[in-house]
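Structures incoming, each one as structure tokens.
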Structure I
């Protein structure tokens, strides 16, 4: 390999490139060369703040990952199209710049310590309740960001959220607004209806060949065989790195200790009665404790006394039950007392939360499994973690190999995997895990793969698998013949003709005196599909019913006669009214922040 490189380095093209580098060093220095490779085109400016192409590409990739994470296999591949993602990323960057400029004008700021505190407390970066540096760095790397640029992103997030929080926090909802929503939600409607079956009407509907051919000719655009592609692809899995990673004895011991640290600890089942001292003196609290102890000595139930006296709303109605506790769970003084007691003891103690009467119900100590019994399991777990990390580290190399070649052979050879071939599939995807993956579908129909015959970018199928695809064959969209579509056309024409006939019958039935109505009294909102349609009708005026024809989801029609609209008789529960208030508050806050955003965007000097 090195000799091959050395031989090729003697070529005239290489000498010209080297000469260019030497001249650049001599005339402008190292910075000029570095900047020529790292500078990014400016794609927009917001009040003088530049937005670069690199930022747009990073934003598009972040959006891609967020969509995949949010929607998984249900995502529409069209949403992952590069141009769409980049347009949305640019719009978002412009909005962020507008908000950041506003926050700076208001004199707001965010310290590094605030950002660090936020990151340390974020659950997604924690393992067993502790900040996990590897998890954090892997996440940052997956966004194609450096730790520094990621922290700057978080700092800006916190900064621009401050004025938005202030606007949202200033919103309030008046009682009459809640009452209006409550009345609407509890509204009841009485109506009559007649159903008309599309299936029955279709059975008695006939069509001619001329009608079918006429429909086909008029709607030819709807009868196409969609374009399809066949792919070559490689899949590199974390399991492909098992032979490249090693699990040491020290790592196994550390994993064993970590996995069994919670085992073997003593747990104590306890109940308590808490007397809060935030609104009473220590003397008063002690007097209450003594009163409770006297009642316990007189034979009264600890559970009943907890319900009567305890200020701990989380446990008072459950007999004061705290469940099984280990040391360090609540408070040092509380722990010292609890872990000095015998089963059945009741003791008092003062903690940072007030005074407590503690009752010890049970002591449990579990035995930790032996190292030998856990070794194989721990070895496999560590192997999987290390292999996954190795795959993540290999992402860059796989990306480089995909970019540097117009086939998949280099990747297949480097990682010892096969080049596989898919079946034909369209833009709605195929049936297997590869061709049914939204990211694979988007990549397959991307211009670089479909038209330029390039390898795709690296595609993350999961934490344990990545893929790169290459076009094998492309079948363009084509019209289907009348004979190929006759069955489908017949079904459509029959249904359309039957539906028109049903509509005519339903209109005639409006004024018919012989029609037999079915009646529904005092129906509640959302009760069923017919009732939902009844709720879509206007209110009857001066006692005159409202009569309309509505379509059902199964294709049937319903003639609905709305007779009466009334306020529900049931009182809306307090928790439901609170939910309405929170909903209205959220809506108003959203509208206010959107209005502020639009105002700031409108007055900003934006150049694209």
Structure II
């Protein structure tokens, strides 16, 4: 099962990297296909830009981030290739099932499933790459892996556009089509089914020995109970259960089992009530009631456990509750403020997706907050490494803030071109698909090469490469948005897509360079979580809300979207400033890490 240590930097290592790139391509094909289908989905389901932003961003991102934590833990405990293969099969199935969605609620559910499945790939893949490639070549390898983002996005556009136009030509009336499927539904099926078959290929890879790129020659014994540990980690994230996990100590396992049974029972009752009341309701009120009841019962259980002193000696229940509830209050207030802002900006008190957007994001952030609190108690070494290493903190803010713009523009670029120039789905899909694939591949490869070259001369070389990404993306992205003719728009889009992914390889390489091999899956999951919450969950939706607000103020649809996408480019400046600060902390942090490893 294990690869020989001699395969480090070898031809086989490059073969494994190629397979992982293909998997990452499928990851983004299934994720990005929604972009070119957005206008058709809006028309068929009668939803707004804000809801489309929710489907692409938050519905996917919150669960991608939350499940990334336990799945990152699983990748540290189990065979990583199997983690990836299982996740690939699941998210591809969810994508295919999206082709049978008939309303916003169903499509949201399947997008959540895609997010859960795709959470398995990142931590395990980055961990494998770090073991197959030595540090001197790691940024290049990880940059090439990140090229799957843009190749996959490009393929999604190239598939989605022709499928839409061809299906419309064959079946102008969707009711006469096979199974009554519209073009966008067929596109989901077309990209989802092949991924299920790909899962078998991934399982043929050889698992690298953890740390073999740093000289480890023999594999460490596998964890005796990887799934039990992962399941406990997963349960400890969710509202209610997480408080029990924090204060129950030795009673935790039994408490978690009781809570799992309670959650399953309440969820079943809630779903039955939804089915027999209103399946098409945009807000599934009964599940929300069930979650509220369940959370209150679980908090009561945690209080009883606390009063009976059945908790570990190092846990102070009063302090745990105070910190947790204060954090929950702050998150709830921020989420409510964002809800009020969106409501006011759009002039629509019933803006579909607004309540569920900020509620879902608030719950997701709260889960992540409680998990971090739990990790500080159960895994203090991992917590200190992630949150008390200045460079990791700065990197964990700088590039996720940049990703707010990259995710937002990645989704809204095609609708912007379609609304501004009224080009066909086939044309925009083919041209921008090829551009995204070609320019994105060139950009991430250049970023990895530049980062490794600069790293040989400067300790902060990888941070400098990240800064180059932001400095180049701002002017070229704005020129793309404000070009007056379609040819110039396509040219500036190519240059913009070249610059914006340059930071990917350097940022991930920096994260893996500063942590021990046995922590890489978990800490990479934390970094992915930050990238997901700040970039994916916020970028597309906030731009969608801004677009809706400008439309409400009287702008045309094309001008509203153009302005909404342009304003967030200010955030690039924040990201560049934080990356610049990291240039001054990385030398000390690397020296500390090398001393700890010696």
Structure III
């Protein structure tokens, strides 16, 4: 059963029961308290909720302790359908989709950072003046999406997985990743010195800045100050030392011999930590022992997530010691081993390649195809890895050329799969993931350049063709890996809800809350998904349930494999560690 939900002013709203194809199965029903009504229906029937945006509505439910099992996110699905039609980036709101259905001018989407409408001066309800959703438009747009999805193989699973991902993202922000502010502060103090005031550099950074200036003194003069935060000053200082360089990138600096180089490299690393995850970041994003970033589902064209705040997808390894489980709890850290090569093996249907991918270490299983010359270079396993990565990412220089030739002879179907995707891209065509996620079409500028065949100047036609070929070659693999990861998330989330925590865990959980709506969703103190990054998940669980959570992760990975690839011999093993802190997982 499906139920469309439209938010109205004052906390009320409208519900309407739908058939699976989206046609109305009952009259629309106004409810004075939308959250309570959703809680009642969830407990009674656990329907698939149809609403405009999980990111906007679901946090209201979570704040009231209400969790739902399933949803259909109209905005996310509209984006997927537009992309499939080669109309990537068009407005995706219900209002825009409704206008397209009626052949009317399509309104732009509201910018994601645009604030919600403000309440009136004497109104203490901030939602009273918010624009209400239109239940008629919601129902019509959903029905149109269902008709479109019905004609696309695999797309129903993609729509369900993307919508489930939106539920997970909102729940992870609500629950938060366990984070010790004291550990974080101690780490910053250890690496940078005491917390500075007045906008000054931390002590360690200032010491390095002084030593960098001193290192350039012989060539730039004893009183010359070189600001390590200024690339222009660094380039000028190296030029004065007789070492002109094109940029201050780390790989460029490492090629030259100068006493300032190791100091600059250390300064860059510590400055990056201070800027991206220093005390200001800690004050902004960590509260109550939890990091709560803002996840953006499908924020990357391949289907990978992004963040619009908090930077959770780029937690430096050095900071992982600040991710600490609650007392009596544990972190189950799981990541998919060699995910993208295994996805390629399953996609291509190359029997020899698939048989090799049925083993734990895929690169080792492929190593017999490559000669280990024992001369201090890459061993056979390393060559297998380089060949596979070159095939997926478009490498083709140096030793990779010879290794690709070996891969092509040994696994022709796998090689041809990515080659065909590259050719499609170079021809300006679209390529898709296993479930139908579609790459953006080439720009008008790209078509003009490549059709003219102009190989003069900086942006040549040949370069443009190769660049798009590399993009589409990788897209078919990376986007399918994103499909698999979303299927894993949805399956794991469902499995975690049935794990019942021991009473002591419920009492001891610092995050335990009693659901106001009384839904049948996961109980307070139950295991929670608290982190997701491409091919890695973290579950925060009562320690007594760690073994059950581990089994759930393995089962979810296998279900995702079967959902996407059916009866394939390719294995998708999960490397799992049960730890008290994230840093101990690897």
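Here, each number is a calculation from the coordinates, and none is a lab measurement. Bear in mind that the values here come from a model prediction, so they are computed numbers and not experimental data. Cβ atoms are built from the backbone, for glycine too; each structure is taken alone.
In terms of Cα Rg over 2.2 N^0.38 Å, which of structures I, II, III is highest?
Details: I: 1.40; II: 0.94; III: 1.08.
When Cα Rg over 2.2 N^0.38 Å is computed for each of I, II, III, structure I gives the biggest number.
Where is distance in nm of label points 7 Å out along Cα→Cβ at positions 85 and 485 largest, in which of I, II, III? Write out the running numbers ahead of the final one.
Details: I: 3.4; II: 5.4; III: 2.8.
Evaluating distance in nm of label points 7 Å out along Cα→Cβ at positions 85 and 485 on every structure, the highest lands on II.
Hey, another quick one. Please state which of the structures I, II, III yields 0.90 when FRET efficiency 1/(1 + (r/R0)^6) of positions 365 and 421 (r between Cβ atoms, R0 = 35 Å, to 0.05) is computed from it. List each step's numbers first, then the result.
On the way: I: 0.05; II: 0.40; III: 0.90.
Of the options listed, only III reproduces it.
Tell me which structure, out of I, II, III, gives 1.25 once Rg/Rh (Cα atoms, Kirkwood Rh), for residues 157-412 alone is calculated. Present the calculation step by step, with values, prior to reporting the outcome.
Details: I: 1.25; II: 1.03; III: 1.05.
Answer by label: I.
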